[in-house]
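Asks: The following blocks contain the structures, represented as structure tokens.
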Structure I
Amino acid sequence: MSTPRIGPRMKEATAIVAENPGCTKLYVAEQVGPHGSRQFGYRTVERCIKAGLIVAVKAAQGNRYSLTVA
């Protein structure tokens with residue numbers, strides 16, 4: 001299995017989560033997406049989760065996730 005490429009946006013997303021443990025996917029997505037693009041930001045957050053940089057824990061209710069650095 002190859003090591004995933006960690007790009008600058010992924011590093012930025014990880015740093016945001018490190019500074020704001022427990023933040024939501026939406027918060028990080030809006031910070032890293034160009035011009036506040038949620039769609040691009042969400043894809044970046046999902047790549048971070050898949051690469052093991054960020055851990056997402058689903059809240060007891062609703063569709064919210066609490067993010068922490070792995």
Structure II
Amino acid sequence: MKLKNPHQMMIGSKYKITEPFYEDFDGEYNSEPESEIIEVIKKTKNSFLFKDTKYNVKFERDIRYLMECEIEED
């Protein structure tokens with residue numbers, strides 16, 4: 001199920017996040033959007049702390065950025 005708003009994500013839950021197309025450093029666009037399966041670790045007022053389930057790496061994303069991503073329950 002796709003989420004309409006990142007605020008719907010729950011701590012401890014896993015989601016598939018597909019990031020939008022962005023221009024890379026060479027001025028070209030990626031041919032495919034990047035997707036990853038993440039687990040929500042923490043929610044703050046303006047961001048989320050995630051753990052990438054494939055690489056076991058933690059990272060943070062701003063809610064404004066997540067508004068542009070496609071988020072699905074995993």
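Asks: Kindly point out which one of I, II the value 38 was derived from, the read-out being relative contact order in percent (Cα under 8 Å, 6 or more apart).
Replies: Label of the source structure: II.
Asks: Continuing with the same structure: Computing mean projected area of the Cα convex hull in nm² for each of I, II, which one ends up highest?
Replies: Ranking I, II on mean projected area of the Cα convex hull in nm², first place is II.
Asks: While we're here: Using the calculated result 1.6 for distance in nm of label points 7 Å out along Cα→Cβ at positions 19 and 35, pick out the matching structure from I, II.
Replies: II
Asks: Upon calculation of helix-only ellipticity at 222 nm (-39500 (n - 2.57) for each DSSP H run of 4 or more, over all residues; to 500) from the atomic coordinates, which of the structures I, II produces -15000?
Replies: Going through each structure in turn, the value belongs to I.
Asks: Computing distance in nm of label points 7 Å out along Cα→Cβ at positions 43 and 59 for each of I, II, which one ends up highest?
Replies: Ranking I, II on distance in nm of label points 7 Å out along Cα→Cβ at positions 43 and 59, first place is I.
Any read-out appearing in this document is the output of simple, stated calculations on the displayed coordinates, not a laboratory observation. What you see is a predicted model; the values in this text were computed from it and never measured. Cβ atoms are built from the backbone, for glycine too; each structure is taken alone.
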